[in-house]
Structure 1
Amino acid sequence: MSRPHPELSTPAPLKKGALRVTPLGGLGDVGRNMTVFEYDGRLLLVDCGVLFPEDHHPGVDLILPDFESIRDRLDAVEALVLTHGHEDHIGATPYLLRERQDIPVVGSQLTLALLMSKLREHRLKETAQHVVAEGDTITFGPFELEFVAVNHSIPDALAVAIRTGAGTVLHTGDFKMDQLPLDGRITDLRAFGRLGEQGVDLFMVDSTNAEVPGFTTSEKDITPVLDRVFHQSREQRIIVACFASHVHRVQQVMDTAVAHGRKVAYVGRSMVRNMGVARDLGYLHVPPNTLVDTKELADYPPERTVLISTGSQGEPLSALSRIAQRNHNFVHIEEGDTVVLASSLIPGNENAVYRVINGLSRWGANVVHKGNALVHVSGHASAGELLYCYNIVKPRNVMPVHGEIRHLRANADLAVATGVDRKNVVIAEDGVVVDLVDGTARIAGKVDCGYVFVDGSSVGDIGESLLKDRRILGEEGFISVIVVVDSVSGKVSGGPEIHARGFAEDDSVFEDIKQPVIDAINAALQDGVDDTYQLQQTIRRVIGRWVSNAHRRRPMIIPVVVEA
């Protein structure tokens, strides 16, 4: 089994007739999905998504794939293929199109509609669109693409078979095998089988649920649970939080609300935008006289309303977080309200979600979530479904994608269990280059591939060192120290003035350390140290040692030396 190595070198130039596969995101994380395919000097991109920040990314709004390895080759990009409309697969596309706006974008009707509304928000012109559906075949340069229907937690998801002179790659995108999907659109296993009979040289398979045994629960199983929640909450308002692109879940909530005589309001800009797109295209059916504006909620008694909100992952600025903090403009949580979190926890978001749950519970809300009721099912294939696919496709090589390392490894083990030769299963991480040469996939090296952070309008200006400073400020606080030095006498003539934030409420705690700071500065001056930076370092060492010994803290220390 081929595995990445931390000392992998830069890959050699691609051999003629070989296909190179380079993941720029999605392998090691749940999100930021993007893969580059190279053949005959031309590039094909599959997906371009974002990763949402965790607690250790203070001040960061989004995390993008690193485009650096292809930045000087963007003119060689034939097309960008989007497998479906979730943010972790399309969210970074506007940032890519800022660098080359005329890249053709290929995807299903709903996927491209969601992308176009996003481009308008970014004030970008609409790019060249190629709307495709299952069964369609389209060619860009040396890449022939065939699209296959797959079932996921958003309509119109597609797998893509990529044919080149080096062989055929089947990329599943995100998928599962729900046999009773709400829209009747199942994963096309016949197409998978046909492609397998023709020969799949590299099978790139969704790994998110590879550790989960059996088969993923059907979406239809949620409907009676929602009905029960509505019945039990018939005297109060209901708020349902889910992903802003989860059309199927919104449809279930909408239908249940109508059955219980409730009006529905969307809360959150992205929810309003996406559901408007889904309704216009016919993917979401809204019965007449059901939808109301949030500003009209005051006109209806609580027991007659249902709110469908963003914020199921505890995002700090989302509608649900603001509701939990009681600072939303139109929605105020009340004792006895029911809040349903209809989503899975994305790894890394647990603390943020529990913070929102606690905030809602503090105001007396009854919080229903996946941990205490079947109000969400995964959109990803579990181990039993993955085994089924391996047996149908019978690939020559396998490269697990979409997941953390533990998911990739579990998926690799499933492939081996079905008879794929262990040496033909490649476990790669972001930036690891895999070449398909003469029908065999092997790791060929690694390109630099880090996180690109978005902070407001700033893209890529934030590095790990700045994030480290932010984490220290947030967790440990900071101490500022101002000392005035007489350049004539060579002694401290003023200060030190010591102030702190996030460390101590009363600055009098620093009285004991002021004289040691003066003594240390005077000693340094007597030794001939007159460089301001070195004197600042002296202050930092004295304060740092005292704080560590006396308080077991490591705040940021900001010394200032003024010469008078």
Structure 2
Amino acid sequence: MKASDLFVKALEAEGVEYIFGIPGEENLDLLESLRSSSIKLILTRHEQGAGFMAATYGRLTGKVGVCLSTLGPGATNLVTPAAYAQLGAMPMMMITGQKPIKTSKQGRFQVIDVVDMMRPITKYTTQVVSGDRIPSIVREAFRIAHEERPGAVHIELPEDIADEETTMPLLKPSLSRRPIAEYKAINAAVDMIEKATSPILLIGAGANRKLTAKMLREFVDETRIPFITTQMGKGVLNESDPLFAGNTALSDGDFVHRAIARADLIINVGHDVVEKPPFFMHHDGKKVIHINFEPAAVDPVYFPQLEVVGDIANSIWQIKEGVDPQSGWKLDFYKDVHEAYVSHRDEAENDDRFPILPERFVKDVRKVMPEDGIVTLDNGVYKIWFARNYPAYAPNTILLDNALATMGAGLPSAMAAKLVHPDKPVLSVCGDGGFMMNSQELETAVRLKLDIVVVILRDDAYGMIKWKQAHMQMDDFGLDYGNPDFVKYAESYGAKGWRIDQTNGLIPCLENCLQTPGVHVIDCPVDYSMNDETLNRTIRELSNRL
């Protein structure tokens, strides 16, 4: 058997459905092996788009998403998606080609040390030096990519190795179960919760990766302890619940931070240090229970007094079974925080001015999206508004990146989400800056006949940095640019283009696009001029009154 055939069979044995990417000359044997495979090749227009799609596939399914590139420039284009998957804990495998390693007729043409380049941003990276090594290398790469904490892995398959013959058999995936927390840690957690005065539950990124929602729901129903979320913890529990006290979209000064300040115990589930800290610990301050798949990464602002390490769902179930709700718990303040947040949010969301305010935009999107509809966000200041103001009703129904926080991932993420969930509405929200970084993937979406809606929030500038610039009292400089006519741009790819010219026109346009098959691109002008005043002053002043 040719080594490239064995490689593809090893991928099939791991359950791979798709390979996203752009093959090159050095991948042609692998491409030929894929031609008769059950694995579908999703040809993209840039390796970065392929990597983002593979990472999002991994994020949504828990299986390893796979992407492919050639050597040299193709491989370097996967660096950002590799970091995206690694920091975001998304299981992803990158396969890159390479010149023959036994003999070479082209010297160092296009050759860089891709394995060494990938080392700082992956969990595992290696070069295949013999076809006989393929089964063990692929099995090990998949095991490591899946293992907590999930992330990116990389295999380089040189051209001559892919072409050689091998008789090595495949390795079957082994059965593996996640360890559960030790009973002493569970008992200590129960004791700390029962002795607390004002406990609060904080749900982070790790809780969004596995099936923790059911156990967390039972824990909240049993104890009536309010909960808050980080940006990447949104949706684990239904955020329309009156026990929801807010999202830590801002670093400090928001209503939710008043709840954190009042708590004497934070039950921190799925904390991930790659996110901006949702709170800052002090040596004489509140107590923290760390519940996660892995031990806490201690730093100057995070040093929990108790660590419950093991499968999160099992840990929560054990704690729920042991804890008795206490009559002495003081939890009413959290309700006051929630009501103050909702009151301020409602006022801004009903503003009809045009261009549209981000708060109003978020409200209108929530109104048209069904409970299981998926919103994917690129990176920009609107991400803060979605994290803060968009109630997520189910896990992984709002995909945002608060780890690498890269621009350019919004559209490819929506495409992957639609492949994974073809029956769910998928809406991608991008700034004009982020959209243009991978806008060429519109052609891929049209070619795949995907039904997705892309909203471009157009402010003709890098709005997030403008907000920071204004907050630092600097002059407006260096952040404005021009844009194409997005309607014509979409139509040139075979998509349908739309333009919003009044705030009240957004909802009907969204409803029409979500109900009509095809790729839709909506140009929506947005007004960010109030961001600095609202986020840095008004919210802080109102929350300080609590």
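Every number here is computed from the coordinates shown, using simple stated rules; none is lab data. Because the structure is predicted, anything quoted here is derived from the model rather than measured. Cβ atoms are built from the backbone, for glycine too; each structure is taken alone.
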Which entry (1, 2) yields the derived value 37 for percent of Cα pairs over 21 Å apart, for residues 125-220 alone:
1
Computing P(r) over Cα pairs in 10 Å bins from 0, in percent, for residues 357-452 alone gives 17, 50, 31, 2 for which of 1, 2?
2
Identify the structure, out of 1, 2, from whose coordinates helix-only ellipticity at 222 nm (-39500 (n - 2.57) for each DSSP H run of 4 or more, over all residues; to 500) was calculated to give -8500.
1
Origin of the derived value 0.55 (FRET efficiency 1/(1 + (r/R0)^6) of positions 253 and 445 (r between Cβ atoms, R0 = 41 Å, to 0.05); candidates 1, 2):
2
1, 2: which one has percent of Cα pairs over 42 Å apart, as calculated, at 24?
2
From 1, 2, which structure was relative contact order in percent (Cα under 8 Å, 6 or more apart) = 13 calculated on?
2
